[in-house]
Structure formats: structure tokens, C-alpha cells
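Down below are the structures I want you to see.
Read the figures in this text as sums done on the coordinates, not as results from a lab. As the structure is a prediction and not an experimental result, all values here were calculated from the model. Cβ atoms are built from the backbone, for glycine too; each structure is taken alone.
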Structure I
Amino acid sequence: MKMFLLSLLPFALLAQEPLPRHFANLKQLTTGGSNGESYWSPDSKRIIYQSTRDGNRCDQQYIMNADGSNQHMVSTGKGVTTCGYFLSDNKHIIYASTHEGNPSCPMPPDRARGYLWGVHPTFDIYLATDEGKIVKKLTDAPGYDAEGTVNFKAKKISYTSLASGDLELWSMNEDGSGKKQVTHAEGYDGGSVYSHDGKLMVWRAHRPDTPEKKAAALALLKDNLTAPMKMELFVASADGSKQRQITNFGCASFAPTFTPDNKRILFASNKNKCDSGQFDLFLINPDGSELEQVTEWNKFTSFPEFSPDGKKLIFSSSYLGKSNYEFNIFSVDWKP
């Protein structure tokens, strides 16, 4: 009963504060720890997400019901994992993990070099049942393979790979067959998602444009690192053709997702305070026009995704967090 009452407390606090105009019925689904990168099942009834909890020192994959109930781990508990996603059959999941390379958590990047992301070479993408039994390893190229997302209609996986020697977007079928390189530009391309109809894709990229910036990016990549604080959004056809840049903030913009009608893109950015951890959600058209700020919490708010039925939005945020590194998953009814 005590835990039940504590779980209700954030809901009462949220109800007292005005919500962004696109939000209604804000609910906090997790409490405490670091929870992020949450994604819906095809039937909009479950959510897969990554979390550091249960004595684990780095992220593992969890599944919960859409109301936050029945939270349970579905990854191995070894290594570090990222980017879990349901497959179109609603019975299987994919996620990236380093557990075969080393059962321990990898060392975090040295902050003396700035804020960096580790692109661990032992990351590979695994196919598992939604109960956590690994069925198949989908990638085996040397170097980083991660950041997989699935289009349920096209039954395609988009992911980031170092297979070509650079961090590029690739696609493959849900069984790992038909691998195809989608981007070919120098620099980092990642965090891609398809539109709901499978016709377009959107992603984040860092495209160094001077010899000095290119050399710096290459030096980081040799150390299995990338710098995430200068990322812009790009849109293209699902096959990678007709690429166009749609943001030019000089800051960090990432975690894009298409709205249910495929007409706009919701994403996270720190454009109001570059080089900071203050990320809010923004809407933009696929041609880069009509930028609209959605949240104004001046916290870390990111990783939005709409439910396949178009009714709800989930995202991760430090909103109401009681410590610097508490990030929880929230859901809202979406008002277009």
C-alpha cells in the first residue's frame, strides 16, 4: 500500500500544473532511477524501455504495460543495452547489447574530453522473444551496430552501423536479411525512424564541414566515441534518396518522430540553451518550416514516440525528478 500511494503522488502534483497545449492527462509511468528511450508495441498496449535499476550499473531493457504496470527486465542483465523495439508481430523485440563482448558495463567516456557518447564496438543487435529469450543475432559486422527502430507496416529495421568504416544508416528486414547502406556522407548518422506509412525517414546527423572538424570527428571515432552536442535533423525518402537538412540550430537536436498523420516531426533540442542539458520538445514540418515549441520545462525532455493508434505520446524527462540523474517515462493524451 505504501508503494501504491507513492506512485500516485506524482500524478496529483502534475494535475495542479498547466500542461502544454498539445498535452492532456499527463501520467508518470516510472519512479526513480534513469529511464529512457521508450517505444510502443504495435497494439499500443505495451512499452519497451531502457533503465538502470535493480542493482545494474548500466542500462538494461524492460517491458511494461501502457499504464506502467508489470515492469520487468527482458534483456540478459549483462553488458550495456540500448534501443529496444518491438517487431511487427508483437511477439518479438530487438535491442543492441554488448553482453557477448564483455558481461561487465563498459567504461564511460572520459569527461575531461567533453560530453561524449561511447559507440562501443561490441554493440550488436539481437532478436529476442518479448519474454527475453534471444533467438538470433542480427548483426555481426566488426564495430558498432545499434540504434535500431522498426516500421511495423514495411517490416523494416533502420539502424546505425560502422560496417562501412563510418557511422552510417543501414536498413534490414526483421530477420536480419537484406542489409543495405542508406547514407553515405562523412560524419555521424543515427537515431533514425520511419514515418508511420513507411515512405519517409528522419534522423540526427553530425556532418563536419571543415578539415579541422573532420579530423576531430575521425579522432573520436578511432577511440569509439562521438560528440553529440552538435546534431541537426535530416529527412529523406525511406531508401535514403532526396535527403534534406531541416534544422540548422548549431546545437543538439535528436530523437525525432513523425506525428500520427505523418505531416509533422516532434523532436528534442537544446536550441534555447546550446551545450546544456536543457532539452525541450519541438514540432517542425518535414520541409523545415513552422517550428513550434511544445514543452517549456527547461529540463531534460526527450525520446518522444506516438502510440501506433495515434492517441498517446510517451517521452522521458527529468521533470519532477528528485535528483540530477533521475529520468522518468511519462505518457500523455496527444492533442493535435
Structure II
Amino acid sequence: MRIKLLSMVVLLSFGAPGSAFTQAMYPTKPVKIIVGFPPGVPGDVMARIMAPKLAEGLGQPVIVENKPGAGSSIGAASVAKSAPDGYTLFMSSIANSVNQSLYKLDFDLAKDLAPISLVADVPGVLVTHASGPASIAAAVAAAKAKPGEVTYGSSGSGTSTHLYGELFSLATKTRMNHIPYKGSSQVAVDLLAGRIDLMFTPAPTVIQFVKSGKLKAVAALGKQRLRDLPDVPTFSESGIPGYEAAFWFGLNAPAATPKAIIDKLNKEVVRVLALPDVRAQFLAQSIEPVSSSSEAFGTFIRHDIEKWTGVVKSAGVKPD
């Protein structure tokens, strides 16, 4: 009888997906990171830098899979609906909190995806043509002198680069003319040609043009100055307190994933992002590695959604 009871306990331990035994054994098969963008973009690059290091710590292969579409909402939805067992993760970003603020999605970023850790911050910058305003004060003065005539380009209506411009207008009480494009590369082309006036953008996409003098960096979008452009002030330093925008990235799992698995993944992400070679690879791409507790990341996501929901409503932003 005792042998039969012991056998039943062992079988139940192996069979119950949420059991402490199963969680302690995690992972027992490859782990997948879903990236909601095509290969080669920052989120994909970060995932592929981290994957082999995570695999070393977890003792199982970590595979990166791209599921682009709908501003990464397709990839996010697929993970939100996946089994909450820690084997399907998602590389989230500012695009997801903006999408949550703007569209009616069939999942909720804050409720249906469990936070694991922040991963990185891609520094952002406001740039102008080489002949454009050299400071925030000058840019604001130009926008106020000609309401609705100063133009800024974005990678599309409802994207983060669009909302950064709307946040600027709200913070400075100005009105600018938003020009949506189908991608950031064409925005840079038209800014270089002088066909538009301003661009809010991840710094890596324009640093080469700023350093060559073809574009002018006016202000850093985040809390701190840019590592690659240390002479460029922040918005706060430029007299616009409260303006802050981050091109952030993080790692999430399905919402019901057991806490023990989330904690294990958080520990590994924090470890990997502290490795000198990983940090060097991130910084070489002008990406700042940033880790956090899962709780802090969850709070960050909720606040980010609230922030952009406020901007969308105040500016009357409508999706395409």
C-alpha cells in the first residue's frame, strides 16, 4: 500500500503542470522568445544577443522567433494566449503600451502578460535639419510663431514617434503638423533633404548624421543625456520639465505563469544583462541594458499605458 501511495505521489508530481516539483525542474525543453518585429531591428538584436547566455543559465536552448505585424501586437497576442508554463516568452516594447492606449486589442498588456524584467532602453533624441533650430527654446519659438506649420515626421500615425511629437505639443502648448510615413528610414531621408523640420527618433538611427553635421540633435528624450551625444541636453535641462519618452524593451510571459518560474527567469535576465560581453554588444548598438525586478517592471508598464492613454485622449489621436 505504501509503495502504491508513493508511486501515485510521484506520478501526480510529474503530471501536475503547476506543481512545485514541475516548477523546480523548469526548464526541461527549449524556451522560445517571440519578437513582434522582423529580424535585424533592436528588439530582435537584443533577443539574439541574450538567447545563448540565457540558454547557458537555464540549461536548455533558447530560440528566437519573429512574429511581426500590427506594431508587434500579433506576437504579443500569441504569447498572451500561450500555455503559462515559461516556455513561450515575449520581447515587449514601447510599441505595446502605445498600442494598448490606442487600439481595441484582444488582449491586455498589463493583465495578460506577466512582467519578467526590463531589458533595455534605446535612447531617443529630437533632431532637426542642419539648418534648423539649435535648441528646444528655438524649436518652441518657431512652433509658436507659425502654428501648424512646423512639421515633424513619424513612422506612422499612432506610433511612439508620433505620440512623442504630440507629447511635445502638449508640454509646450504648441501646434505642429504631423507627417506620417510608412517607416522611420523615409522620415530620416526627408529630414536630411529639408522637406520636414523635426524628428523624434531612437538615437541609433541618426547618430551618424548628427556626428557628420548633416542633422542637428536638439534634446535627449529620456531622463539622462545620451552616452553617444553627451553634449546634447535633456528636455528637463532645456526648460521642459516632465517631458520624458523612452524606447524601452522588456521580457514577458503569459499571465498565469507560476511565480517560481517568473522569479527564475528574472534572475537569469538580470544575470545576463550584467555580463560584460553582453553589455558591450548592447552598447555597441547604442542600446542601454536595463534590468529590474518583475514587480517594478509591472508597475512601469501600467504607468506607461496610463501616460500614453492620456496623450492619445488629450491630443485626439486617431489610428489609421
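Taking Rg/Rh (Cα atoms, Kirkwood Rh) as the measure, the highest value among I, II is held by II.
Among candidates I, II, the computation of helix-only ellipticity at 222 nm (-39500 (n - 2.57) for each DSSP H run of 4 or more, over all residues; to 500) that gave -13500 used structure II. Matching task: 15 is the computed value of relative contact order in percent (Cα under 8 Å, 6 or more apart). Pick the structure from I, II. So the calculation was done on I. Which one of I, II has mean count of other Cβ atoms within 10 Å over residues 231-238, as calculated from the coordinates, equal to 17.1? Attributed to the structure labelled II.
Each of structures I, II was scored by mean projected area of the Cα convex hull in nm², for residues 31-166 alone; the highest score is held by II.
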